[in-house]
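Several structures are given next for inspection.
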Structure 1
Amino acid sequence: MTQDTHQNTVRKLVIVGGGTAGWIAAAAFARLRGKTLDIELVESDAIGTVGVGEATIPQIIRLNTILGLDEHDFVKQTKGTFKLGIEFVDWGKVGTRYLHTFGDAGMNLASVPFHQYWKRAAAAGHEKDLWHYSLHKVAANKAKFGKMDRVGNTSMTGLAYAYHFDASLYATYLRAFSEQLGVTRTEGLVQSVTRGGESGDIRSITLDDGREVTGDFFIDCTGFRALLLGQELDVGYQDWSKWLPCNSAQAVPSERLETLVPYTRATAKSSGWQWRIPLQHRTGNGHVYCSDFISDDEAGETLLAGLDTKPLADPRPIRFTTGRRATFWSHNCAAIGLSSGFLEPLESTSIHLIQSHVSRLLQLFPSSSNCETERAEYNRRCAAEFEQIRDFLILHYHQTTREDSEFWRYCKNMHVPDSLRHKQELFASSGRVGRDADDLFREASWVQVMLGQGVIPGSHDAMADVLTEADLGEFLGNVRTLVERAVDSLPTHEQYLQQHCAAD
C-alpha cells in the first residue's frame, strides 16, 4: 500500500453487502472486536442473495461456539437438520454410491490407519467395503443422529457433524445477533466509491439517496459483482473453468422428505450433478451443470425430473465462474464470500470459506494503514486454502470411469494440477495420503473419496502386517460390533430434532 503522509488508525469498519457473508463477518467482528471498532453494514433489500449455501461442514460449529450461539436454538430458528456427510451417487461410475462422512471409518491401531488393515483384508478376499466399519455411514443408513463424542471407552471417535439450514434464515438470525452487539445496519444501494488520492485507499461509499458512509477498512460482501475489490480496485480473477467446468446452476425448493436423513445427496447427471438438502420444512434442490454441454431448458427438466418430492416453485437460474480473485485483500479492502471467488457447492465449502476468511482477517486485522505484511500473509493463506479445496473438488470429476456423455469424457481426460496428480498416484500405489499439513480436508476425507471414486491401492502399508490373519479378522469383527451397538443406542434424526430443536 502506498502510504499517505501519516498512518491512519483503523477505527471504523464498513461491511458492504449482507447475506450470509456479510452477517457472519458482522457477527464475528462485533463479538471479538466490537469494543475497539465501530461496525456498520450496508445492504439493500432490493438485491437478492444466491442462497445455495444450505449445507455446511463441521468447522461451522467452531464459528457458532465462538459467537456463543445456542446450537438447538440456531437449528430451530433456521429450520435446520444435522448432517453426517455427503452421499455421492453415480460419480465414479453409474450405479455406484458412497458416503463422504465427517468421521473416520473404524479406528486406527498402533498408529496405522484403519483403511490399511481393511485393504490388507480386502486383498485376501474380504468382501465388506470400508463403510461397513463407518459409524457415520451406518447411522446415516438408519436415519439416526445423536451426540456422541466417543464410542464407549474405546479409541473410536464418535459422530462428527455439521448442519443443513435455510441460508436466508441464518443471515436473519445473525443480523439480529449482530445488531444486539451494536452493529449498525444501513439500507441503501452503493452508487459511487471515493478513494484517497495518494494511497488509493477507499475512503467512503455514497448511497443512492446521497448519504455518505465513511470508513477506515472495508469488507466487500457484494457477491459475484465484487463491487469494491473487483470493480473499484480492479483486482483480477483467476478462472479455473478448465478444471471445474460447471458454470451454471438452477435451484428449486420442494416439499420436505418423508424421512429426514442426516446427509446431503449429490447425484451425478449427464452434464453436472444435482444436490438434495433436507430441511425441516422443505427440501433444497439444485442442478449444477456446464452450459457448454446442456441447455438451460434441458437442465431445468433434468432437475425437476430428479426431485424426490413435489416442487414448491420454478427453478431459479444462477451463473458463475469457478475461480478466485488474484488477491483477496487490496489496499484497505478485503473480499469475503462470493466476491472473493467461487468454488461450486459440491463439498459444501462456501460457508466455510466465509468463516475461514473472517477468522483469518480477525487474526491479521490492521491497527493502522501500515499493513503490508499482514495483507501479504492473508493473501498467501487464502490462496493456499482455495487451491487445496480446488484440488479436492477436481478429484470428484476427474477420477471417474464414466464416458457416457461428452461432459464426463472431458472430465476424465482433462489435465489436472500436479498437486492433485501426486496425491492420486501416491494413494493408488500404497493407500497413503499426501495431505498438506493445513489442508481443510482430513486424511479420512481423501481416503473415502479416493476409494469411492474407484482408486483402489495396489498395496497396503507393511505395518498392517503385524497382526496375524486371525487377529485381523477379530479386529475387524470387533470394530463392526462397536459400530452396530453405538448406532443402536441413537435416536432417529427425526426424534432428535423433535426433542431438541423442532422448528415452528
Structure 2
Amino acid sequence: MAEPIKSILIVGGGTAGWMAAAALNRSLGPHCKVSLVESDDIGIVGVGEATVPPIRDFNALIDLDEAEFMRETQATLKLGIEFVDWGIKGKTYLHPFGTFGPGPTLAEFQQSFLALRARDRIADDIEAYSLCAQAMKAGRAGLRDPYPRSPLSALFTAYHFDAGLYARYLRKVCEGRGVERLEGEIVEVVQRPDDGFVDRVRLKDGRELTADLFIDCTGFRGLLIEGALKTGFEDWSHWLPMNRAWAVPCERVAPTTPFTRSTARDAGWQWRIALQHRTGNGHVYCSDYMDEEAARQVLLDNLDGPALAEPRPLRFTTGRRKAFWAKNVVALGLSSGFIEPLESTSIHMVQSGIYRLLQHFPDSRFSPVNIEAYNRRLGAEVELIRDFVILHYHATQRDDTPFWRHVAAMPIPDTLRQRVEAFRDRGLLYQSGADEYFSQGSWLAVMYGQGVVPVGRNPLYDFQALDQVQAGFGQIAKGWRDTVARMPMHDDFLKARGMWAAT
C-alpha cells in the first residue's frame, strides 16, 4: 500500500525555493515536514522583479498581508508593459493587463473594431478601450473590484518588487510557520542503486540530508534534475537567441510608473522597473551581435539616474528541461529552464510549477502516469509562453541592424506561425487550452501593436447595427477615461493604503 510523503527537502533558496517552501508548508501543514537547504556562499540570480496578475493569487494562497508584503519588498503596482521601438523604431505601444472592450456583440472586440475601422467610423487606437492601458498612461493605480458591474472589475494588477527582498520576506514567513532552514553547500547527490531515485544529499561539512521528495531550486546548474538525473535540455536559442544580460539598479525617479518599460536596442532590449526605493534596469542581448563591453555601455548610457552599483553580468541559454519532474525530483525556477524575462513570466512559471505539483502531489509510489501528466501539462504551458515571446521578435518591421534583420527572417514554430497567419488573414484570435496563460487580449496587443494588421475580418460583423456598435465603443472609451480620472496617482494610492515603506 502506498504511503504518504512525509518529508520534502527544497535544495536551494532564492525566490523559487522560498515560494515552494511557503506553498508546500501552507498546503501540507503538520502532515509533512518541509525543509530548505541553501548556502550563503552561493549567489542567486535574483533579477525577476516584474510579475503578472496571478502572483496575487499565490500571495493569497500562502496568506500574505498585501500591505506588509509591499512594504517589505519595496513593491509597486504593475498594470502592463510599455514597448518602445519594437515594431517600428520611434513607435511605442502598450501590452496592458485585462481585456479590451467589452465587445459590443459576439464578445469579440477585435472583429467589431476592424468592422468600424474599415468604414472610418473609429479614430481611436485599441488602447482607448483598455482600462489598464489608460491608467498606465495617466500614472494612476488602484485595486480590482470583484463586483462585475463595477468599472474597476476590469482593472488587473501585478507587482514590481525587489526579488531579493521577496525571498528574504518569504524566508521570515516560512521560518515563523515551522519550515526548517539548513545552511550548507551540497557536494554530492546520492542515488538509490536499485531505481536511481535520490536518496540523500551530502553537505560540505559531512552532514547528510534525506527526504521522500526533493525540489531542485539550484538555478541554471540543476544540481539534482540534471547533475544527478541527467534529464536533458531542449535548447530554444535558434528561436530566442538572447544569451546575455547586464543588470544594474539606479536611483529612483519620482513618480514611480505603474508599468514595466521594455525598450528595443540594436541587439536586444532594455528593461526598466520602478520600485519604491530604486529603479531596476537590465540590458538583454545576443552576444552574436554585440560584445559584452558594448552591451554594458548601452545599459549605463540609458539609465534614468545614477547607478547604485556596478553592473552585474548574466549568461543563459533559453530552453527547458526535457523533464521537469523525474523520479522523486521536481525542478522549479531556473532549474527547470529559462525563457528570457521579456513578458515577466519567470516567477509565474515558478508559481505554475508549484500549482501543478499540488494538483499532482505524489505518494510513495511516485506514479509514472502522474509524473508524465505533470510534465505534459507544464511543458505545454511553457511552449505557449515561448511562442508569445518569440512573437515580439518575429513581428517587427525593423531592419536597421543585423540583429533585427535576423530575428525578423528566422523560422518560427509552426504553432506560432499558424496563430499569426490566422490573425493576419481575418483577425482571428484563439487560445490553445485551459493551461494557456496569455489571453486573446495579450495576443491582440502585441500583434496589433507591432504592425500585424489583418487584411480581412469575419463577415458576420459587417451585419451589425454599426451605429449602435460605434456608440457602444464611444461609451466604453469615455467610461474608461472617466474611471481613470477618478483613480488616485500610483504613489498616492500606495501611501494611502499603508503599502509604502517608510523612508
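What follows is calculated from the coordinates using simple rules that are stated; it is not laboratory data. Small disclaimer: the values here were computed from a predicted structure and weren't measured. Cβ atoms are built from the backbone, for glycine too; each structure is taken alone.
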Discussion item. Quick check for you: by mean count of other Cβ atoms within 10 Å over residues 80-87, which of 1, 2 is greatest?
Written reply: 1
Discussion item. Ranked on FRET efficiency 1/(1 + (r/R0)^6) of positions 24 and 448 (r between Cβ atoms, R0 = 41 Å, to 0.05), which label among 1, 2 comes first with the largest value?
Written reply: 1
Practice prompt. Assuming 19.0 is mean count of other Cβ atoms within 10 Å over residues 256-263 as calculated from a single structure, say which of 1, 2 it is.
Written response: 1
